[in-house]
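Just so you know, all these numbers are worked out from the coordinates, no wet-lab data involved. Quick caveat, the model's predicted, so the values are computed rather than measured. Cβ atoms are built from the backbone, for glycine too; each structure is taken alone.
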Structure 1
Amino acid sequence: MATPTPFGKELRKLRLERGETLAHMARNVGKSAGFLSSIETGKKPVPGGLLEQIVEHYELTGPTSAHLHQLAASNTGSFKLTPSDDRSYALVSTLARKLDSLSEEQQRQIINILDEE
């Protein structure tokens, strides 16, 4: 059984504070009630685009919107990468293996290198 995520808990809280059912929210964001229930209960990750639909539907701004974005970002848990060549594959797999052993400074350096334009 899935454990509700902080994002799922916050989404449910927002919905209930507004007196809204899953069915009503589903109609407004273009998803099924079952799908939204799966997100609230932690069975499914937040798909791209849904967060913005929720923010728009509930007219969230400022700290509330930022908080929901932060929770959604931490809710993803995993993602899929498809490197385009052997060198990219080696880079991604090495980073995945070594990530937890890198110091904060090493992580900052890698981020700075990758953010350079």
Structure 2
Amino acid sequence: MKSLGSGSILKSKSVAATQCLHCAMNLPVSVVVNGFENMKDLEQALAAAKTFESMDDNDVQKLLSLTQGAAADGKFELCKTTTTFDGTVQHPEWLVSEARFIRKRKALAETNAFQI
């Protein structure tokens, strides 16, 4: 899980990085990814880890209410509203190779040479 959404949520000024990290750490995920561009980012992440306490439903709702306005139109959810994070836009050949694989697999299944 990318807790800061590549920094998009921070641009909304609705929540702080530590709040995002705490929210992510509270979810049932195996890994929370947090990038570091400088020592300040590292120190911030360490502080979030040291101060984390499990959040109850009320705490989660309070945090979500802070982001409600920013989330309303998707402006800060670029993965949902733009192609910014869509690798196939940069590499359309990935779709072609996948389509070829599917056609080949289907043809093999039809000849009973390959079971799906």
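If you line up 1, 2 by mean count of other Cβ atoms within 10 Å over residues 32-39, the top spot, with the largest value, goes to 1.
When volume of the Cα convex hull per residue in Å³, for residues 56-103 alone is calculated for each of structures 1, 2, structure 1 comes out greatest. I have 17.9, 52 for Rg and Dmax of the Cα atoms in Å, calculated from one of the structures 1, 2. Which structure is it? Of the structures listed, the value fits 1. Using the calculated result -19000 for helix-only ellipticity at 222 nm (-39500 (n - 2.57) for each DSSP H run of 4 or more, over all residues; to 500), pick out the matching structure from 1, 2. The read-out comes from structure 1.
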